[in-house]
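A.B. asks: Structures given as structure tokens follow.
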Structure I
Amino acid sequence: MEPWDLTSQEPIPERGVQAALALMANGKLHRYGEVGAQPSEVSALEAEFAQSLPRRFCVGMNSCGSTMFIALKALGVEPGDAVLTNCFTLAPVPGAIAHAGAHAVLVDVTDDLTICLEDLERKAASGKAKILLLSHMRGHLCHMPRLMEICERHGVQVIEDCAHTMGAAWDGRASGTWGRIGCFSLQSYKHVNAGEGGLLVTDDEDVAAQAILYSGSYMLYRSHLARPDESVFERWKYRTPNFSLRMSNLPAALARPQLGPVLQDRARRWNQRHGWIAQGLSALDGVRLPHRPSQEQYVQSSIQFLLPGRSAEQMSRFIAGCADRGVTVKWFGGAEPVGFTSSWSHWRYFEAAQPLPNATSVLAVLCDLRIPLSLTEEDCRRITAAIGDALTSTTH
């Protein structure tokens, strides 16, 4: 069967195309200039994104993974420190922790794919870690007031990984504004497609100044629009290394027209398609969808479902059966990482033997499906029918 291309992307808005062409014509791709420099595309993107949340400061970098690494450094993480993070996340999150020289203390996952707050309570109470790098994995938001109360009570600072939650909110408060720092992605397949890129947001002037210097501003930080006062940079400019993680003007030019009304329209259409697929999957025997609380305003560019009770061999046959029917379904329980998909048991660069009583059973039967905006309602119906057919044919 001809497969659905679940990685297809919408065209870049014409304003972004024209801005990119103008940059290529004049060659001013680097965000900084020294003579008569005007505010760059990156500086404009930072200011516009900060205002949209709202947050006081925003720093553009070359990836969301870079923003998480810089966030950890700006909060004082040193080699050998412990950092709390979800066991259910993707490799750039523990990668950022390893990049900072720290080690990850994994927190268990609930049946509904959010961080387990009871396990977080236990591990935060131990006092071993003073930072939580919270991954809103695949767009699932936990009960944010409860999480913040736990962290505040135990003196744990929160960094939010919002790679999958741009435009999302909990009870009206935007994802990325709950913790001390929020980290967003501009990678293709996310909510804004610049190919690659990351945005760090914060209200903390010392964090922002460090992030700008860490990112590689040299002494050109004055050209940032969403930055602290110069006096703040005086505290940091002689003590902060340059890690050369800057965003260039080209991805910023592509990203800027995708904010605001375009992002809001995409959120509506993604959730519409998520609803169509969820409706089809919920009618299938043996499929369980995560519960979504009413306070969660999600923006779902993917959908997750579980097949409780299935063995690893049955799961493998099901994934292969979906592929035979033209549907690429990812599985978090595989013995080996595949493509973008890996899980905590695959990350052998830190101590993986950690108590995670629910993770193994949940991830063993967890499936994941991208939702490109190119899908029609009929496509969604046919995809869920194909999944149902694969499920029936591999039940025994």
Structure II
Amino acid sequence: MLAVVAFSVVTLLVVVVAALWSTGVIRSNNQGAQESSGESGPAVEPSIKQVTPGESARSFLETWVDDDGRVVRRDQGDDTVSEGQAYGLMIALGAGDEERFDAIWSWTEQNLMREDGLLAWRWQDGVVVDAEPASDADVDAARALVLAGERFDRADFTAAGQKLAAQVLDLMTTQTPLGRILLPGLWAAGGPDYFYNPSYASPVSFAVLFESSGDQRWNELVDGGRAVTAALLDESPLPPDWAQVTADGQVNAMPGAGGQGDEVRYSYDAARLPIRFAESCEEADRRLAARMLPALNPTNGMSAALDLGGSPLNEDQHPVAYLSRAAAAASAEQLADARWDVREAEQVARQFSTYYGAAWTSLGRLMLETKALGGCPPLAPD
């Protein structure tokens, strides 16, 4: 049964702050190349050779993961979030690093596991400071665990992934007129209208977890996520960072989590959507990713924040923006353009290092260029 959890104004504000803190914004050169947090990550030479996805993954693990398995947002106060732990698991899996994977999961299990089996969102200075779970992190972690169980022949990883996945289904999904959707957290349950983060839909994750569990609700999430994404793209050329699915099956773009925020935009959240859909093995998902390409200005530089028509809202740059366009281009079979954007993402990520930029540079490349994460990468070598 879907758990119904009332959320307070305080919780809502925390969710909004969470969305802002998670990005690790990179400012463009003419803006001074400053981080949004006011702190800079490890300095990296701007002139680099093109690296492989595996090298990118190992760089993330060496730079952002402590020996005990904690993924540290060094550019954002040295805190840790469940999203980061999930990204670390996916990247360690992509790098084939069982020892590091084991350490990351052990730290996560010991420090973030809630009584209901979900993962608390934020930890700092030795304690959980926000126990609200974030569904994208839990789904990514479950996916990584299930795949690692097979990759490393570890039944304990498989069991942990299946247990976490089952709790996500029971507590953070719901039926709507457009199908079953993944709620962003317990705070969004209750209805009849549901706040929704379009970039949390992950066709490959849902497919992997269906194969592991046989629970048809994962297939329902594939269909529901596809239906909501299509409906959003029918309303505007690009999906928003946040949306709402109403009781009568309408979709509304929102300015932020819970409807809070300054403006509707396609930025650090929504940019993950084409990447997740481009790695899908289903043509219908790849077509949705390809639909976004015209609005992503394929002949111009890539702004980190756009309105839903594709017009830049600022001059900031960020790796996830270039990877989003690479995913759309690859889905449209414009492979040379896609590979150019991958190189740009790598350059931007290494010129000004941030946790979020490094994580999505590595994740995006693993998803788009390798089969290590269980998908059908459009840029994989022939």
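Every number here is computed from the coordinates shown, using simple stated rules; none is lab data. Since the structure is predicted, the reported quantities are computational estimates derived from the model, not experimental observations. Cβ atoms are built from the backbone, for glycine too; each structure is taken alone.
A.B. asks: Out of I, II, which one gives 21.8 for Kirkwood radius over Cα pairs in Å as computed from the coordinates?
C.D. replies: Answer by label: I.
A.B. asks: A value of 14.4, 48 was computed for Rg and Dmax of the Cα atoms in Å, for residues 60-219 alone; which of I, II is the source structure?
C.D. replies: Going through each structure in turn, the value belongs to I.
A.B. asks: Taking distance in nm of label points 7 Å out along Cα→Cβ at positions 172 and 252 as the criterion, which structure among I, II has the greatest value?
C.D. replies: When distance in nm of label points 7 Å out along Cα→Cβ at positions 172 and 252 is computed for each of I, II, structure I gives the biggest number.
A.B. asks: Identify the structure, out of I, II, from whose coordinates helix-only ellipticity at 222 nm (-39500 (n - 2.57) for each DSSP H run of 4 or more, over all residues; to 500) was calculated to give -11000.
C.D. replies: I
A.B. asks: Quick one: relative contact order in percent (Cα under 8 Å, 6 or more apart) came out at 19 when computed from one of I, II, so which one is it?
C.D. replies: Answer by label: II.
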